[in-house]
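Presented below are the structures under discussion, each in the form of structure tokens.
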Structure I
Amino acid sequence: MYSLKTEHIYLRALEPTDLDFLFKLENDTDIWEISGTTTPYSKQILKLYLENAHRDIYDVKQLRLCICATKDDRIVGLVDLYDFDPKNKRAGIGIVILENENRNLGYGAQTLELLCGYSRVTLEMHQLYCSILEDNLPSIRLFEKLGFLKVGVKKDWISANGMFKNEILYQKIF
């Protein structure tokens, strides 16, 4: 079995006690642009989501894991595998580190390395892909650093603040 731990972080399943973190993250309007969210989530809806978060990736075609700092066990972000396609052995991947003070500390890179290994070894995936807004330079650097290649640009793909933004498609084939 592939380990989901490094010296500094570990990935774990969502727990009912993660409700407050999930509520804060899902209702952070600063990340709605990348998540496609347009309305706030209630704690009740998120509680129902957490009650079903245990379901298998082969059943629901997605997996969400908490990114936790090893030194104090606090959640710093979430990582998702989405559009899981076991027949074609591919999935989308997304990472969010919630607080600015937890960014640029290596959590994203370690998370991406762990999930790439898990996807390749445990899930036997052939490839992962992601979509990144062209002005999200930290994410572009992160994914390129870990071997994701730019394979296309979706022009005027995301409407935000009265303007359209391009979204870059990245792929990593194992």
Structure II
Amino acid sequence: MRREEKAVIIQELTEKFANSPYFYITDASGLSVATTNKFRRLCFDRGIEYRVVKNSLIEKALETLDTDYTPFKDSVLKGFSGILFHPESGKVGAKLLKDFLKENKNSIKLKGASIDGGLFIGHDQLETLEKLKSKAEMIGEVIGLLQSPAKNVIGGLQSGGHKLAGILKTLSEKEAA
């Protein structure tokens, strides 16, 4: 590969990393051609871009970003590397890997991931990544928690009004009798 071609790939990767706050770096060296095609098809079906890129090009692209990716140099950027990009959710990649591993045991390994600038290194982080909540989910939970006390107060006031109306009606019926 010529220097100009490498520069183009580094530029593309830099833009991809900058625009995708969620990416996973995997080791798929144990996959056969048929299994790789199956994995790529699954990625396409779920809206995930999968690219196989040389580690040195990934490293140069990551160096241009604001986040410090130096921990990736020692363990993640070794051997065969494929990158999963998803623009909207941090756990979609983890879910995809878990689903793929159910049918294809020990075929692909998570080497590392970056979720909103947070670094996760090692295949053992897959469970943690799958349980991560998106910003929208977290905001929804906070709003739900904030609304809960107000709903309780309103519910209490409304039920109290019905009780009071019932008591007044009973008292007025006793006086009439």
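Just so it is clear, none of the values below were taken in a lab; they were calculated from the coordinates. Since the model is a prediction, treat every value here as computed from it, not as a measurement. Cβ atoms are built from the backbone, for glycine too; each structure is taken alone.
For structures I, II, which has the highest computed value of relative contact order in percent (Cα under 8 Å, 6 or more apart)?
Values: I: 19; II: 27.
Top value of relative contact order in percent (Cα under 8 Å, 6 or more apart) goes to structure II.
Can you tell which of I, II yields 3, 11, 19, 23, 21, 16, 7, 1 when P(r) over Cα pairs in 5 Å bins from 0, in percent, for residues 32-127 alone is derived from it? Before the final figure, lay out each step's value.
Numbers: I: 3, 11, 19, 23, 21, 16, 7, 1; II: 2, 12, 23, 27, 21, 11, 3, 0.
Corresponding structure: I.
I have 102, 37, 25 for Cα extents along the principal axes in Å, calculated from one of the structures I, II. Which structure is it? Walk me through the intermediate numbers first.
Numbers: I: 40, 37, 33; II: 102, 37, 25.
Source structure: II.
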- request: Kindly point out which one of I, II the value -7500 was derived from, the read-out being helix-only ellipticity at 222 nm (-39500 (n - 2.57) for each DSSP H run of 4 or more, over all residues; to 500).
  value: I
- request: For structures I, II, calculate distance in nm of label points 7 Å out along Cα→Cβ at positions 16 and 80 and state which one comes out highest.
  value: I
